[in-house]
1. Determine which structure produced the value 42, 13, 5 for semi-axes √(5λ) of the Cα gyration tensor in Å, for residues 331-386 alone, calculated from the coordinates; the candidates are 1, 2.
2. Name the one structure among 1, 2 that volume of the Cα convex hull per residue in Å³, for residues 107-314 alone of 159 was derived from.
3. Say we calculate volume of the Cα convex hull per residue in Å³ for every structure; which of 1, 2 gives the highest result?
4. Taking mean count of other Cβ atoms within 10 Å over residues 27-34 as the quantity of interest, name the structure among 1, 2 where it is greatest.
5. State the single structure among 1, 2 that was used to calculate Cα Rg over 2.2 N^0.38 Å, for residues 51-146 alone, giving 1.47.
6. Tell me which of 1, 2 gives -11500 when you compute helix-only ellipticity at 222 nm (-39500 (n - 2.57) for each DSSP H run of 4 or more, over all residues; to 500).
7. For relative contact order in percent (Cα under 8 Å, 6 or more apart), find whichever of 1, 2 sits highest and give me its label.
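Rule-based calculations on the coordinates, nothing more; no lab input. Model, not experiment: these values are computed from the prediction. Cβ atoms are built from the backbone, for glycine too; each structure is taken alone.
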Structure 1
Amino acid sequence: MGKIPGPEYFLSAALAAAVAVGLAGAFIGLNVSSLWADELFTFWVVGDDHSAAAALARAQSDIHPPLYYMSAFLVTEIFGRSPVVLRAFSAILGVTAIPLFYYVTRKTYSIPARLVAMTIAVSSWFWVNQTQNARSYGLCLLIATAVYGAALALVARERDGRPVGWTLAALVLSMALGSCVHPYMLFVALATLASLFVLCARLRWVFVLIGGSITAAWFAYIHFVIRAHTVFSLEHSWIGNTTGWYRDELRTSWQASLSNKPMIAIVLVCVASAAAVIMRDRSRRQPVTIDGRYLCLLVVPLVVIAGISSSMILTPNFTSRNLLVCSPFIWGAEAFLFDLGVARLGTVGRIAASIVVAVLALVSIGGVRARSVPVRTPFRESARWIDSQPGCRGQAIAYVITDGVYNSPVDAERHGAFEYGYYLQDVGLVPLYLKDAIAGRAVLNPSCRVVAWGAHYLNDSHTAEAVRAGLVKSLHRKIVLLTLSLPGRKDGGGAAYIFLTP
């Protein structure tokens, strides 16, 4: 007779099933939500002129490097230019990061630990959102996973005295690619190199050379490309630069990684059990071995420090969405804590693991169900409402934008016109800056009832009411505010505001 499978087998099988449900869910409901402002910017960069050179030129107006945009351009040239295509591209990238994490950490963490981390990952709001977001974050997750895997392999090879040439080349390549996708991937690269500097003494001069080269290349790109289109200012930004802002974004990052109370409780159990095991080992005078497993605990705090420091020195940039490009290292920390704590508690650990499986399976299913609810700024829904109004075809309405946050005013108007006009048919658009609308300096005389339209740039009802009061002041007419909101909204603005004459 064959060997009867043990509890670990059923634990792993159940976790694998939960992971599979989460991965499959990434491809459900790709067109449920409207494109929001950042996705519409991606579509503007990609364009419909089938010109790679023109797409590259448009990409250079963004603070993000162009690798994702050019990848998206290639995808749309092959499969067509539609929201489903680009969101499916993000889904494929984000989904691929999960089995890659399982593979690159195979020699570092146990199978149950990896599966626990993967199930938390595919159930987290950040992963669920970014795998259906036509932005660079899915690609960042994939490359960050490659960086993590290469760093783990490098530490292991250095420890064992094996050649590191090809592993070091893979690390440099993944870091270089990541730095061409998102500014925070530079921070991930530098934080990884700083951690390796501590763990691999023999290669310290190599890490310094790599870090210096990547940083120099980035600053050259900023100087020669980005500065022509971008406003760098410590005050002129929608991103905050205060202690309260940093605290709130860190809390949001925590919530986005562990999207509900059961998941938070699971991680806290892992932390508590790991602390108990460490205290037990200390009482037995067992030494703590510092190895590649500690990479994940070093990198994430260093990325936080880099993000806050650059926000205070260069321009505000610290957001939860930017910070969480280092999510694969957070997944590693979850696996590490599980192995260090829960897996070493014997019978108690197995009971805890069973509870973990049951909760994570339910959370994973819930994450898939959430795909059926629109969650992003209702550009599409509000545009269709405007299109349905009689007398608006061929007329002009104002679109509300902010004045050149990161971009020049010319770029701001161009991007705003594309974002508002993507879903709108046969209606003209006139730029109306938010500060002018609030101050009552707008002079608009449309023939249809719709006076102005705001989404994304109007991110709360109080600001929308201030715009309404400004329009009343400038037009000397009664203005009614119509709010189109989405109950499932999680990110990207969440409401659209239409200003009407009675």
Structure 2
Amino acid sequence: MDHSRVPVLEALQEFRRRGDIAYGPPGHKQGRGVDPRVAEIVGLDVFRSDVLSLNGLDDRRQSQGVLRQAQELMADAVGATEAFFSTCGSSLSIKTAMLAVAGPGEKLLLSRNAHKSVIAAVVVNGVQPIWVHPKFDAERHIAHPPEPDDVRRRLRVHPDAKGMLLITPTDWGTCADIQGVARVCHEYDVPLIVDEAWGAVLPFHPGLPAWGMDAEADLVVTSVHKMGGAVEQSSVFHLQYDRVSPEVLKQREDLLGTTSASSLVYATLDGWRRQMVEQGHDLLDDALHRAERIRTAAAELSGLRPMGREIVDEGLAASFDPLKIVIDVRGLGISGMQAAEWLRTHRHVDVGGSDSCRLSASITYADDDETEKVLLDALRALVEGADSIERRSPVHLPAPSDLELEQAMLPRDAFFAEVDHVPAERAAGRIAAEMISPYPPGVPAIAPGEVITEEVLHYLRSGVEHGVLIPDAADPTVRSLRVVRR
């Protein structure tokens, strides 16, 4: 296919050339009515490019197939049979993918280190989750993806499961054996969905971990905005084989998606695909060398411990994403959250994620010598200034087995049940009616329908006292919890 073509961008350029005036949404009419004070900050071109596909980029019947052409080019670029653009982020794309595989009351294998959007899909869809617990790294306090044998054991017990959802790479860059898991799923003739939100660039360089389509996954969801060059909320479904019907997937997407899709998302997805096909290998090659320099330099700083290939050598993960700079800061006597706060306040550096042990920084093809120097200078300053950071009470980190809570009710039933709000000291033994997710990375410590334990409560309460954010709980302080009424 001709990857110099960018159908959405070309249609947008033609719309501007014609000088069309639309008498429908958006109400700002391509920026004519926008407040100049807003345009001064975000730019008038943002509004000039905000055009509906219907009666805008395409005709009333969408006969030119602008979006269809762009999606076909994307599928060809990454080796998928079909690709579908989504403008509501991978949080919605994952819900759609799950709906396309399992319906209400049906079983779906899910990696328990899933993002809250996955748990939300379980609630919305009413599926019965069959948890596949990740491989917990007690020394680093990280959950690595489950292995093929973990999936096989669960499928033996639940052969009526409709499929499996695997998260890889994780927020901390550790990766699953996708091919191994896919082959186990295919032995049982069920599809593998891969939540590869952090993996949009994987198809474009052999030095990166395996790309889900190349590793025999059936349906892969990527968030191009995370590591690629499209605007926020840009997401793509990639599909191959015949275990997931493209017609069903499209209908489920139509059920959940917006009818006012953003042309900004479509256009930037289209342009990013062209850039990756034409220049991706060289751009990512530079990024990989840059990330390795940063990791090596950080390892030389006292108190910092970057994570690298040792997790693969130790048999904890099948691979890791070298573009994720994950640094354990406990040697400085502080938490990753404190380090992140200090870097933002004192160096105007915003890291990608942090928890009680570490922080992470994503290196993309957009980084250059300046951003490399800024990050390393900031890390050096952090090491020098760590003694001045106020010590806080530590987060109680439970044993891995303490994070495997009993599922006493279906998440949907618990979420919509009649509830009580009980003080934390009386919550142990009760069934949760809400998600409680330390954020980032946003993996629920407690999901609806799980039995609350003292250990997890101690972890959450100590985390809040230390500064952990829990934005989805009814009471973000976790002084009280929302539980199923007896």
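1. Working: 1: 42, 13, 5; 2: 19, 13, 9.
Attributed to the structure labelled 1.
2. Numbers: 1: 159; 2: 141.
Attributed to the structure labelled 1.
3. Numbers: 1: 169; 2: 161.
Once volume of the Cα convex hull per residue in Å³ is tallied for 1, 2, the winner is 1.
4. Working: 1: 18.8; 2: 14.6.
When mean count of other Cβ atoms within 10 Å over residues 27-34 is computed for each of 1, 2, structure 1 gives the biggest number.
5. Details: 1: 1.23; 2: 1.47.
Label of the originating structure: 2.
6. Details: 1: -20000; 2: -11500.
Traced to structure 2.
7. Details: 1: 19; 2: 14.
Greatest value across 1, 2: structure 1.
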